[in-house]
1. If you work out mean count of other Cβ atoms within 10 Å over residues 20-27 for I, II, which one comes out largest?
2. So mean projected area of the Cα convex hull in nm², computed for just one structure, reads 7.2; which one of I, II is that?
3. Using relative contact order in percent (Cα under 8 Å, 6 or more apart) as the calculated read-out, with 45 as its value, let me know the right label among I, II.
4. I, II: which one has FRET efficiency 1/(1 + (r/R0)^6) of positions 28 and 60 (r between Cβ atoms, R0 = 41 Å, to 0.05), as calculated, at 0.60?
5. For which of the structures I, II does the calculation of helix-only ellipticity at 222 nm (-39500 (n - 2.57) for each DSSP H run of 4 or more, over all residues; to 500) return -28000?
6. Taking distance in nm of label points 7 Å out along Cα→Cβ at positions 68 and 84 from the coordinates of each of I, II, which one would give 2.8?
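We did not get these values from a lab; they are worked out from the coordinates using the rules stated. This is a predicted model, so every value here is computed, not measured. Cβ atoms are built from the backbone, for glycine too; each structure is taken alone.
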Structure I
Amino acid sequence: MPSFESGLKRAIAEVITGIITLVIIETVLNSYKVGWLMIIVNIISIILIIFLIDKIPFWSLTYLLGWLFGLALLSSLLSLWEIILYFVIGVPLLIIKFKNKLIKWLNL
């Protein structure tokens with residue numbers, strides 16, 4: 001089962017590769033004088049974040065903790081809307097997962 005460390009590594013890798021990809025795309029678009037296409041890139045980014053968030057309910061509690069911790073560590077590299085979106089979805093799911101684990105543990 002994925003661990004805290006796995007979630008932490010994934011969050012760090014996602015943020016770093018996202019920034020590198022964004023810089024490359026923005027540089028190419030600006031060099032061809034079509035920087036306005038960054039709007040489409042941002043829309044695609046939002047769609048990909050939604051797909052990622054769709055998978056979060058299937059992550060383990062420790063993996064989700066690691067992922068959120070990694071995002072918190074690198075939050076200065078993220079835009080405000082990304083931080084809000086990740087944490088508004090991730091934290092309630094974390095609470096639900098913790099509550100479910102606690103209920104399951106107490107019933108044993």
Structure II
Amino acid sequence: MAIDWTQFDAVGSDMLDLIKPYLPALAREGPDVFEGFIKNLINKDWGAIDKDMYARMTPEERLELDKQVIGDAYKAAQARYRQIQLSKEILLKVVIRLALTAIP
């Protein structure tokens with residue numbers, strides 16, 4: 001399988017941060033594993049990536065991956081909390097405006 005690098009034009013530092021924990025294991029494993037990793041990455045199949053690569057990682061590398069996953073989950077929870085707070089603020093402003101327009 002040849003790698004189509006044009007599909008990675010938009011890869012930025014965020015993508016590099018996502019794949020960083022896998023890089024040491026990829027460097028050890030060789031081209032077949034690398035090509036499978038790229039194929040799963042293109043397909044956005046993180047479950048297959050984790051399943052395949054986790055078995056190839058050292059305990060220290062797994063710990064780094066776990067830290068990244070926990071950090072990402074925390075960031076997602078914070079973003080969701082901010083979204084909920086913003087929704088509540090908007091709803092409160094709408095209710096206040098409706099209440100003010102209802103007062104003669």
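1. II
2. I
3. So the calculation was done on I.
4. I
5. I
6. II
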